[in-house]
Structure 1
Amino acid sequence: MARPIHRNLGLLSLLLLSCQNVTSSSTPEITQADCEVIPGFAYVEGGDFIAGSDRTERDYAYRISAEGFADSPENVAAAEAGYRQRGWFEREPDRRTETLPSFCMGQNLITNADYQAFVLTTGHRSPGISAADYQEQGFLVHDYSEVEPYGWQGDQYPAEQENHPVVLVSYGDALAYAEWRSSEDGVSYRLPTALEWEKAARGTDGRYFPWGSEWQDDGTNWAKTGPYGTSEVSTYPLSQSPYGIEDMAGNVFEYTSTLTRGGAEVFLKGCSWDDFPGFCRAAYQHDRPVESRHILFGFRLVIEGN
C-alpha cells in the first residue's frame, strides 16, 4: 500500500522501535514512584493474574453479542449461531495464570490534543487516510464517507474533538509518538504488551470486563448505546479498570507492542464504539497489518523501566 514518507521515522528507526515488542520481564522493575514522575500514569503491581478465556467465557461472549441487538429469542438464537459459525472468539488464548513485573500505564488514551503537539513539533504526518489507501486496506467496515470526518485538515484535528482519542494513525505512527514524547519528557515510553494491557484492564481475578463479569449496557461506548463515534476520554466510569485506567472497554481498539506474522501484524486489545459486547472483554484480541489506519484504532503508553 502506498503511503506518505515519515519525516521523522525512517525504516531503520521503525525496525529499532519494533524491538520494543518484548515482554515486561526484560525491563527493570517499575515502582510506584516511577509512576508519579509524570502525571497521568497508573501503577499496576507485579505478580500473577488470570489471562485468556475458557469455554464458559467464550460462550457468554457469543450470547451477549447476540442479545445486544436481537429483538426476540428466535433472533437471538439465530444471531448467536451465525457468530459461532464465524468463530469470532475462538482465537483467544486459553484461560491461564500469567506473571508480570509491575508497570505504569497511561490512565487515558492519547488524545487529538496530545497528538497535535507531536505533529506541530516534528512535522510528522497528520492522522488521515486517502480513499484509495482505505480501500486497499480491505477491512472496510465503514464507508469512506464515515472516515472523512476523522481526518485532520493540515495540523488541525476535527472541531471539538481535542479530548477524543486520536485515530487514523498506524502502529508506526504510535511508535514515533512514543519516541518523540520520550525525548520531550525525559522518560522512556513504549506501547504496552498485549499481556500488560489485559492485566491493566481486568486486574488479577479473571473478570471479563473492567467492572466485573456481567455485561452492562451503560458500561462503555459501544455500538448500541451510541454516540456512534469516538467519545471523550474518561466519559464512562464503569470502564475504568481496577487500577484507575480509563476506557479499558469500548471507545477504540488499542495498539500493543505485541507483533505477529513475522512482525507484519500487530495485536490490538479492547473494543471500539462500533462493536458488540463480546469484543469488549479484556481477553479478546485481534491482529491487523502494522500499516493499518482506521477510525476504530488508537493507543496509549506505558513507562519503560530505566
Structure 2
Amino acid sequence: MASTIKRGSINFPADWEHIESQQIGPFVTRITHLRGDQTRDVRTSRRHRKQFGPETEKKKRPKLLLWRPSSLNWWIALLFMIGSWHFISGSVLVLVGFSNEYLIDLIFFTGSIFFTSAGYSQYYQSINAPEAIDSEGHPLAVAKRRFLGWQPKRIDFWATFPQFLGTLAFNVSTFAAFISVQWLGYDILVWVPDYVGSVLFLTSGFAAVFEFCHHLWCWQRHSLTWWIVIINFIGCVAFMLSAILAFVRPNPIFDNLATYSTIFTLIGAVCFFVGAYLMWPEMAAEAQTE
C-alpha cells in the first residue's frame, strides 16, 4: 500500500498536500487537501461516515422519493420514519382521549423498537466508516466489520452512539409502561429511563450540529443537510421537554402537564419523521452528483 498520513481518523495519501483542517474541541470535522492532480478534495465527518464522498460544488435537484434498499442510509431513514410514525400515532390517540391504554402503550413500544433498529444502524455505520482514502479519492473499506466499537475521539461517534443508547432507554420506558404501578413506581420504571434517553438524544443532537457546522452553530438555510440536522435537533429538544414534563407527583403543582408532555412528544416525533424523510432526497442528490 502507498504511504499515507493520518489526519483525524482517516489515512490520506502522503502525496496529497494538506491545506486545512477544521475542528471543534478535539474533534476533526472537515479536512481539505490538494490531490496529486491538483484538484481540491474536501472531506467532512458526516459525509465520510455516510460514504457520500468529498464535497462538490455541483448542485442537483433531489428526487423526493427514492427506492434503494441496498443502501444502509435508505434503511436508516425508513426505520426512523416508521418509528416516528408510531410515536405520532400514539401521541395523537392520547390527545384525542382514546381509552385503550394497552394499545397506545403497544404502539409506543413498537415505535421504540424501530427507533433502536435505526439508531444501531447509524452507530454501526459510524464505527465502520472507511479508515483510508486511496490516491484517486476512493474510500477503502475497513478490513473487518465491527458490530460494537468505542471510538470517543471521533465526533460522528458522539453523534450516533448516545442516540443508540437513548433508543435502548426508550425501549425500557415504553415496555415498563405496560406495568400498572403507583406514581413512585412510574417515575422509577418509566420516567427515569425516558429522561435518560432524552438526555442521550439531546447529546447526540448537539454532536450532530457540531459535526455539520464545524462550530457551535451555523446558518445554512439553502442546504438540505442543514435542515436535516437542525430539524432532528429540534426533535431532540422536544423529547427532552416532554420527559421533563412527564415527571409524576402525588400532588401535581400544575394541571395538564401530562398533556403538554404528550404534545412535545408529538412535536419531537414529527421532527424526526421529517428529518428522516429528507435523508432520501439528500441521498438522491448525492447519487446524481456521483
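Source structure of the calculated read-out (FRET efficiency 1/(1 + (r/R0)^6) of positions 169 and 281 (r between Cβ atoms, R0 = 25 Å, to 0.05), 0.25) within 1, 2: 2.
From 1, 2, which structure was distance in nm of label points 7 Å out along Cα→Cβ at positions 121 and 225 = 3.5 calculated on? The read-out comes from structure 1. Taking FRET efficiency 1/(1 + (r/R0)^6) of positions 65 and 97 (r between Cβ atoms, R0 = 41 Å, to 0.05) as the criterion, the highest value among 1, 2 goes to 1.
Tell me which structure, out of 1, 2, gives -8000 once helix-only ellipticity at 222 nm (-39500 (n - 2.57) for each DSSP H run of 4 or more, over all residues; to 500) is calculated.
Only structure 1 yields this read-out.
Have a look at 1, 2 and say which one yields 51 for volume of the Cα convex hull per residue in Å³, for residues 177-216 alone, as calculated. The value was obtained from structure 2.
Given a computed value of -1.12, -1.24 for log10 I(q)/I(0) by the Debye sum over Cα atoms at q = 0.15, 0.16 Å⁻¹, which structure among 1, 2 does it belong to? Provide the component values of the computation, followed by the final result.
Numbers: 1: -1.23, -1.41; 2: -1.12, -1.24.
Checking each candidate, the match is 2.
Every read-out reported here was derived from the displayed coordinates using simple, explicitly stated rules and does not represent laboratory data. Quantities reported herein were computed from a predicted structural model and do not represent experimental measurements. Cβ atoms are built from the backbone, for glycine too; each structure is taken alone.
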